[in-house]
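What follows draws every value from the coordinates through simple rules; no lab data is involved. Computed from a prediction, not measured in an experiment: that's the story for all the values here.
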Structure 1
Amino acid sequence: MAQQRIHAVFMRGGTSKAVMFHARDLPAERDAWAPIFRSAIGANDPSGRQLDGMGGGVSSLSKVCVIGPPSRADADVDFTFAQIGVTNDTVDYAGNCGNMSSAIGPFAIDEGLVPKPIDGHAVVRIHNTNTSKIIVARFDVEQGEAAVDGAMTLDGVAGTGAPIRLEFMAPGGARTGKLLPTGRAVDTLDIPGLGRIEASLVDAANPCVFVDGRDRTQHRATGLPRSDPPRRLRRHGHRN
């Protein structure tokens, strides 16, 4: 089978990296996207290394972003996020990625999807189609491209860079319709095989479960270390 050439950009956003596609370069039917994304990233790799694709062997490096014209009047671009499986063939559109959201504005400027600002300060309104929410990105532009050099530091990323500021407009209830889906700030979860765990269930941009890792009871119930670096934490879970 002959290889297919599709224009794409490889970018870091926060502590994640993704292959970025223009919507115009992909098939009109979304069902046809998954095989392209799996191939580009190197999904379903039994070794978990994704050597036959652009993925990096962990979920934060196994992502795809699709950017195109806005479908809403209050946005400058549409952005669809896809989480790609590392050791399986999952292509998941269920949520957004906050890290990669920071790359959408610079991509839009650099790729000519939005006008370049005259004063050097870009404001790009992003419609995330996964959550139907608006994100406003603010960053500097130098010589017609998003600024790269700067003094900002980010935990987990070596060196420094130019800051990108995101405003998540009304992020609550992206999936469930409520910031606190149960209506309570703290719930006690009775989990078979683990016991009772206090947790906060929060739906802000993405649904999350927060557990206090400092609590010894929680630590015993989950079996997870409380202060280990990411490399050791991954040993207790799955790569996706």
Structure 2
Amino acid sequence: MTTLFTPFLVLHIAAGFIALVLFWVQAAGRKAGPRHRLLGQYYQRLMWTVVLSAVVLCVIRIAQGNIVGALFLMFLALITAKPLWIGTKVLGLRTKSQRATNLAWYNKVALAFNLVIVITGGAMLMYGLKSTSQSFAVLMMIFGGLGLSNTPDLIATLKSMRSEAAVDWMKEHIVSMGTSGIAAHTAFLVFGASRILPSAVTQSSWSFIPWVAPSVVGVILIRRAVLKYQSKQNIKAV
């Protein structure tokens, strides 16, 4: 098992770095064209490589006895996989005929993702509250809260399963792919850039920044992208 760790770690890091580059190429480039779709497919495959290699690394860590660390990494893989899956599969719900074929399966998988994330988030929050390590407790509570924040998505999915109403697929695509980018940037800053940043940053009161900054910046950019899309829809409707 130990001999497999390094090659999968290299694969994980390399795929993640290239995915980050493609994310910004996609974010800055023209949307909806052949180039956007092609690079989007590459981004999707690279991110799934990141997620699946993370799962393999979790199994190796469990075999090495690092169960808590492995489960934490598994949770990060899970909250990365959810928006990645939704952001691509929602494109198959653009028309009424597509929804008739794909919506039931889409809702079932989305429900499974949200249910597991919410339950795991609650467990992590409780674990953090009982932990004697202050830094670890804070981390568990932050990510536990993040998991529980999927509760509205869980409720919305349950409601959607009772209806075949139209899905705002473009808004969902923007939000989900943006969220996958937040997860990738968070992992890069926390586990990658933290190794080259000075200890004055990583071991000080500022150490929370790599965990929080991608979410703050990402939410702002996603909100702007959604508003831009909605303004274009409003103009078309006039």
Structure 3
Amino acid sequence: MVGLVEQIVEQIRALPEGRYLTAKELLHLGSRPAVDQALSRLARSGRLIRVSRGLYVRPIQGQFGSRPPAASKTVEALGEQRGETVVRHGAAAANVLGLTTQMPVREVYLTSGRSRELKLGAQIVELRHAPAWQLVLPGSVAGDVVRALAWLGEERGRSVGELIAGKLSEMDRTALLSMRGRLPTWIAQQVSGFEAVANFLQLAPADRRGRWQIPTCGACSRRFTHA
């Protein structure tokens, strides 16, 4: 007869990277005390990683041995399983957009759920509760812009307005415009400014002449001048 530990190991093998396992999911295999004890044994032996109280993930086997699952995959799976919105922190978003080279010492994500920490081996991943407006447009460049601006703050955000505007596609701008009612006033003004900048840059050089300035609605630290 296959023992409880072996049955759990079989289930672990089918887990995708980052997907967590809890004792409640295994109660069809045995009593809660027995399952808890088996999970603890597997964690002590290295066949499972305990990322927080009651949450376990499987280590990933690679060319140089086992490693914890990637933080990004773990928090993505956590969001899907818990029904939370989880997005990267504003500092990471600003880094991806080329607005800063600064990165948090530890990996930080924003979540609609409660704040807590996950331990992936020696790595600590922080999940930080954030207001709903900072979680809009998850998994998109437009959403990264919102979070980067929130992290940069109003003064620094204005100084990189032109740089951001040049990175946005029409789809990104449309998505941002649709969110203005949910954003702080100064970020909503930035978003309006991105559209104004894009419209100006789409003009032929001859059409720009004589247009000494265009309304930027706070998107840029300076105004465009005529060619």
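As an exercise: Cα extents along the principal axes in Å, for residues 48-111 alone, calculated from one structure in 1, 2, 3, equals 41, 24, 17. Which structure is it? The structure behind it is 1. Out of 1, 2, 3, which one gives -12000 for helix-only ellipticity at 222 nm (-39500 (n - 2.57) for each DSSP H run of 4 or more, over all residues; to 500) as computed from the coordinates? The value was obtained from structure 3.
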